[in-house]
Structure 1
Amino acid sequence: MIYRYTILYVASVPETLQFYEAAFGFPIGFLHEGGDYGELITGDTKLAFSSHALMDSIGKEVATEPPAKPSYELAFETTDVAAAVARAIDAGAVLVKPITEMPWGQTLAYVRAPEGTLIELCTPTA
């Protein structure tokens with residue numbers, strides 16, 4: 001068994017793909033012609049998005065608003081957190097936690113994507 005992909009449910013798949021490409025540099029790998037499903041090229045495990053409308057059409061009930069206190073986050077590793085934060089904010093992300101040096105030697109910051117996902121930008125763990 002392998003972990004193949006994570007799918008986030010969003011209002012607009014094309015807008016979400018465009019944000020993640022601009023903010024984090026992940027190329028768009030696939031966008032269905034109907035615009036209701038798409039994937040980013042992120043390595044062996046794909047980050048995918050499906051529209052609320054598609055989930056509704058197949059009878060799958062999903063949350064349509066991000067929770068005030070999320071139960072998950074995405075983490076993107078980089079050697080330059082400051083540049084990653086600046087790029088994300090330029091693309092429309094909101095800063096949640098400024099750049100912080102952690103006691104275990106990792107540097108990290110948190111941003112929130114326009115569709116509500118909490119994203120950690122971090123250096124590799126020593």
Structure 2
Amino acid sequence: MNTDKPETIDGYISSFPEDIQKVLQEVRQTIRDAAPEASEAIKYAIPTFIQNGNLVHFAAFKNHIGFYPTPAGTETFAEELSVFKTGKGSVQFPLDQPMPLDLIKRIVQFRIKQQQEIKKAKK
């Protein structure tokens with residue numbers, strides 16, 4: 001059975017033009033470096049990193065990369081993210097600008113700590 005929805009992050013990334021693939025791979029590697037213990041999946045039809053629950057999601061669009069670090073991720077970094085279009089738990093990084101990879105890394109590290117605290121609180 002062949003569906004249009006990718007089942008892996010590799011499949012997702014390969015469905016885009018080469019220039020977008022390069023940006024998506026940079027974002028993916030940045031997240032992987034910041035969260036080496038996280039697993040990869042496709043959730044909500046987009047790439048997702050999982051560690052003690054959903055950590056972050058990302059996706060490519062015509063003019064931007066969508067990055068989804070949950071509302072806490074966007075609120076905590078609101079000042080730095082203020083130069084980008086944001087929503088509740090989402091941010092748009094324009095494709096015509098360099099990806100803020102250091103900021104993505106710090107947001108992922110924040111989300112790891114947050115997920116660990118949530119896990120501890122549930123015990």
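Points to keep in mind about this one:
- When distance in nm of label points 7 Å out along Cα→Cβ at positions 74 and 90 is computed for each of 1, 2, the one that comes out at 0.7 is 2.
- Computed -14000 for helix-only ellipticity at 222 nm (-39500 (n - 2.57) for each DSSP H run of 4 or more, over all residues; to 500) - originating structure among 1, 2: 2
- Label whose coordinates, when volume of the Cα convex hull per residue in Å³ is calculated, return 129 (choices 1, 2): 1
- Winner on mean count of other Cβ atoms within 10 Å over residues 50-57 once structures 1, 2 are ranked, highest first: 2
- Read-out mean count of other Cβ atoms within 10 Å over residues 18-25, computed value 13.8, structure in 1, 2: 2
- Read-out distance in nm of label points 7 Å out along Cα→Cβ at positions 26 and 42, computed value 0.3, structure in 1, 2: 1
- Calculated for structures 1, 2, mean count of other Cβ atoms within 10 Å over residues 66-73 is largest in 2.
Any read-out appearing in this document is the output of simple, stated calculations on the displayed coordinates, not a laboratory observation. Fair warning: this is a prediction, and the values are worked out from it, not measured in the lab. Cβ atoms are built from the backbone, for glycine too; each structure is taken alone.
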